[in-house]
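What follows draws every value from the coordinates through simple rules; no lab data is involved. On a predicted model such as this, the values are computed, not experimentally measured, just so you know. Cβ atoms are built from the backbone, for glycine too; each structure is taken alone.
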Structure I
Amino acid sequence: MNDYVNENCVHCAAQTVIYHQYIGDGCCETCGAWQVDEYEQRVRELEAGGLTRSDAQGVADAEAMKEDKG
């Protein structure tokens with residue numbers, strides 16, 4: 001299910017954001033950008049798995065640092 005939300009796009013400030021309930025994110029019809037970045041999406045996944053926000057952010061940070069080192 002898709003719904004227009006009454007929020008400005010975080011990238012272009014247009015008010016053409018459609019929220020996609022299935023994936024839990026909104027996409028701007030004007031610039032095409034998704035509203036939640038990969039980091040925040042990962043934090044939300046970890047929170048859904050039972051971690052506190054602080055712990056989820058720590059895990060996401062560690063994963064990002066590991067990826068940067070290759």
Structure II
Amino acid sequence: MPTGRAMEDAIVEACDAAAKLLDEYAPVEIMCERYAEKARHPGNQEAFTIRARLPWQKQPHTRVMIETSMDESC
């Protein structure tokens with residue numbers, strides 16, 4: 001499983017692919033950004049926020065949180 005910058009690149013690539021797939025049906029804008037935890041999470045957890053703007057929205061309203069962890073037993 002990728003970590004760090006490689007994980008971020010993979011998430012961005014997945015968002016781009018999703019937007020291209022949805023484009024056949026409607027123009028959907030998908031944005032991704034790393035979510036910064038207030039305190040470091042044990043197990044090297046990484047978190048991302050993905051937001052989508054649907055055609056009838058002026059700004060992104062749909063939000064998805066992704067959290068990955070290499071070791072949750074910590």
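Match the computed value 43, 23, 18 of Cα extents along the principal axes in Å to one of the structures I, II, and report its label. Before the final figure, lay out the partial values.
On the way: I: 35, 27, 17; II: 43, 23, 18.
Here the read-out was taken from II.
Quick check: 0.75 is what I get for FRET efficiency 1/(1 + (r/R0)^6) of positions 7 and 47 (r between Cβ atoms, R0 = 25 Å, to 0.05), calculated from one of I, II. Which structure matches?
I
Hey, FRET efficiency 1/(1 + (r/R0)^6) of positions 31 and 55 (r between Cβ atoms, R0 = 35 Å, to 0.05) derived from one of I, II reads 1.00; which structure?
II
Of structures I, II, which gives 18 when relative contact order in percent (Cα under 8 Å, 6 or more apart) is computed from the coordinates?
This figure was derived from I.
If helix-only ellipticity at 222 nm (-39500 (n - 2.57) for each DSSP H run of 4 or more, over all residues; to 500) comes out at -13000 when worked out from the coordinates, which of I, II was used?
The value was obtained from structure I.
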